Structure P
Amino acid sequence: MKRRNLLQQATTATIIATTVPLSTDLLRAAASGPNNKIRIGMIGTHGRAGFLMRTFAAQKDVEVVGLADVDTRKHIAAVEAVKSIAGSAPYVTSDYRHLIDDKSIDAIVVGTPDHWHAIPTIHACQAGKDVYVEKPDGHNMLEGQRMVQAGTKYNRIIQMGTQSRTSSHFQKAMQWISRGELGTVLVAKAWESAKQSNIGKPADSQPPAGVDYDMWLGPAPSRPFNVRRFHGNWRWFLDYGSGDLGNDGVHRIDVAKWALDTAGRAQGMPPLYMPNKISALGGKWYFDDLQEWPDTLQATYQFSGTDATAGRLLSYEMKIWTPYKYYDETEGVVLYGDKGYMIIGNRRWRAFDPANKIIAQDSGQNDGVSHIRNFLDCMRSRKKPNADLATVGHPSSVLCHAANVSWRLGRQVNLDAETELFIDDEQANSLRSRPEYREPWVLPEV
């Protein structure tokens, strides 16, 4: 179903009443903001979306005009939070399509679960709005491709929320790597070892009053409500998330690929784009609960070389049941060269010589504020943001989704980087998207 048909369905009769009414006076007031401010619409108001909402509201050149959240219980607190920071109250709705239709809004911020990343992003691009979208770019590979196509077709700025791309100490690490002092670097390893919680096995129940559960499900299959499939824990389920690989792993994989590419360029090697061989093994072996994605995983990506260039390997290790660090970092990246190695954590990096002596180091914050600032600045300049979806965010997301496909099949898959199709592999290609999208929330054509 095309977006125009979806919007035709979003009439007053079909949109659930909101906690804070969309009055004519409120909409008129929202449309009369200062011309020099970037006007933002937020999809999602709590959790990670709440951090984004508060951070955008705190920017002096931003006005948060409207909020959308299917959980009306969150509405009043969200409006008050923005008002306390910025001094003005946004309107709030249960249906994000109000924000898409609001011609005064310049950009949409998508802080939803993974299964609600693609459709609002594409609709925003079609409406001429820029987008900040949380990671990974979509719920699956096809969704990410469509998001990239929409951004390109409608000439929109799209920043993905891999904030390491803008954090100063990561950038300083890449600057140091670019000097070539690690020598030839052929291998990078990323890891996740922070202990997660058992989410238990609660019974299904009725959705809470005030929650539009049908819309929360969106394109996902219709299933009974379960509190563990909802706020906070949705990422552990195949219908809505991409496991910890797409949750925290995408950050580490993105940095590892960035570092491996930077080191290679310093030695005159060709740029890395996407791997051609992906293998992921593991399982849900530790937690006895409702989680569906693995808690233990080893993924390997091969960027094959040619007769003239060396190949390179990137690996990712997930063991989200270990209460101790690896290389003295709970999560991070190690880059191996023939003249030394480098450990990159969330708030520091350290480079070592072959005798394990530190030869360079730095530290800094990774709170994401500078990443949001980069997005806003690029909206004005129309330059590519640091985590530009097409060139940075989507390729890193594909690594996560492709490894998940490999894990689900229990074997290696071979990727055509240009088409993003698995080579001669109908079974793998069937997992590039959902089996079907629940009407009316089908993936828009671009």
Structure Q
Amino acid sequence: MSTETGKHKIIVVGGGAGGLELATKLGRKLGKRKKAEIILIDSSRTHIWKPLLHEVAAGTLDSHENEIEYLAQAAHCHFRFRLGHMTGLDREKQEVHVAPTLNEEGEEIIPERRFHYDTLIMAVGSVSNDFGIPGVAEHCLFLDTTQQAEDFQKKLMESYLKAHTQKKPMDTGQLDVAIVGAGATGTELAAQLHEVSHLLNTFGLDEVEPADIKMSIIEAADRILPGIIPRVSAAAAVELEKLGIEILTNERVVEVDKKGIKTDNDHYIPACIRVWAAGIKAPDFLKDLGLQVNGINQLVVDAHLQTSDPNIFALGDCAACDWPGNEGDIPPRAQAAHQQASLLYKTVKARLSAKPLPTFKYFDYGSLVSLGKYSTVGNLMGGIMGSIRVEGFIARSVYLSLYKMHQMALFGPVRMAMLTLSHLFRRSVHPNIKLH
């Protein structure tokens, strides 16, 4: 299982929450001791925790102040980072194919490359699933990447500036936002945008009143947050309705155009900003690797997170892992990716020692939904108490601790504490919204 140099080569493809945590731990424990060579491959130069992207889109979080440079993290934690987009796989030669990297002018700056592996771990996450609905790809904004979130924030600011300075009355739907999909991303984004509408008014864009902006959430299911328990969903709906956010359930989108969204109930929602957050799928290239995938391109894995190839594993949103005792697979959540990254660290150690592979068991610690400064609701699982509904300060504290756990895994307790203090000082001198 080792190369001619004697070092086991481990490649992690995808630097999201689970992939970066795994590469970091492998580097600290195995790379530092020269027991293995670890390479992380990602098409972006920086990492940001994906659950924060709705805040980047709203402008309440500056991505440049919260992103992590992959090269710096790699140098600090004894693994190597390689920039590029994986396009293929040679399973016989055990090689990953990475496409050329081009600059903004289309000039090739990094040629096509191939990397040999002994253990390959796929952690490429997920992208939005438009289900082939006409107009979605052309007329909706997505929040799969930092760049998309920043593009959203730019479009939002441009819309406000135009409305603030125009001399004619606003057109129908000119500042309205329609969000398709009432999962965590959609509901959290709606609350953040409501807060932004008030903040921009206080920062001088006072020709636009918060009442001029109508926000709608469109959901095909019979309630928002259909993936979590009904009582938490109901609590979140109450909070959103207090903010004046329109909730349209049992509405399946059938078409999107440049002015609005049409549903199967012949309901048309005009909106200048249309956001698609209504489902996920794994990246399309996964279905061409010769590995077993499901209907949304996820790599099917067993209880060891092992794919149909014994040298290839998968974690996070791109993995379809059965959830014993429950209907369907383990849900695509950050907590699942975190737990799977911890398991695969043990798996790699077992492979190096020729020991049996450990079995993955998912622990559901509950779900939390942050509605900006207004509220946080959710349920916590565990112990003899079962599921406990939480909201307000306690829920918000637990929600914030999830990000701190991610930072702890990447930086350790001392650096995490310093980052927290730095963030507090920065917030005291900078506006609480990005204005450019």
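Structures compared: P, Q; top value of mean count of other Cβ atoms within 10 Å over residues 309-316, i.e. the largest, recorded for Q.
Each of P, Q could give volume of the Cα convex hull per residue in Å³, for residues 101-316 alone, but the derived value 155 comes from P. When helix-only ellipticity at 222 nm (-39500 (n - 2.57) for each DSSP H run of 4 or more, over all residues; to 500) is computed for each of P, Q, the one that comes out at -10500 is Q. Highest-scoring entry among P, Q, by distance in nm of label points 7 Å out along Cα→Cβ at positions 165 and 325, is Q.
Computing mean count of other Cβ atoms within 10 Å over residues 181-188 across structures P, Q gives 24.1 for structure Q.
Throughout, read-outs are computed from the coordinates displayed, never taken from laboratory work. None of these values were measured; they are calculated from a predicted model. Cβ atoms are built from the backbone, for glycine too; each structure is taken alone.
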